[in-house]
Structure P
């Protein structure tokens, strides 16, 4: 199963991933996106969230 991972050095906190997958991603006080529930990718389109990221900060690991 693919699990999303965010590269914090790349993340600019635009919130696009949160708009597409609020069950999986969240913005925190440091204006960075975080994975809050990696197992919820089946409830939204994590692949689209990764594709829409303007700095390509979201990748996936295989588990």
Structure Q
């Protein structure tokens, strides 16, 4: 099962987070969330449930919250 570890406000930001996690050896996927009323599109960055805590720790250690 996949667990969301980050919700990004743009596709570009989601790609950056995905790349950081992949460089650290995590299996990562992302998917768009529903569009907001202001034409913004948010993305979920997800990892396998067993790796979620480690992935979040990695993001926090890089100053990404």
Structure R
């Protein structure tokens, strides 16, 4: 399904349904791997009710800082 979404240009937003602070962003690296494997090069987030795109590489870098 993700591959078909990518082919159709449907943007993806990642989120965390964490119930414990230590689990925020848990498994995001794996999620990014899956998205890249089907062709995504960026993910989206919302700021001021407007969608913003960010390169997956930038997301990875922010997880490591």
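Where is relative contact order in percent (Cα under 8 Å, 6 or more apart) largest, in which of P, Q, R?
Details: P: 46; Q: 42; R: 30.
Max of relative contact order in percent (Cα under 8 Å, 6 or more apart): P.
Here Rg and Dmax of the Cα atoms in Å was calculated and came to 11.5, 36; which of the structures P, Q, R was it taken from?
Details: P: 10.2, 29; Q: 11.5, 36; R: 12.3, 35.
Of the options listed, only Q reproduces it.
We did not get these values from a lab; they are worked out from the coordinates using the rules stated. These figures come from a predicted structure and were not determined experimentally.
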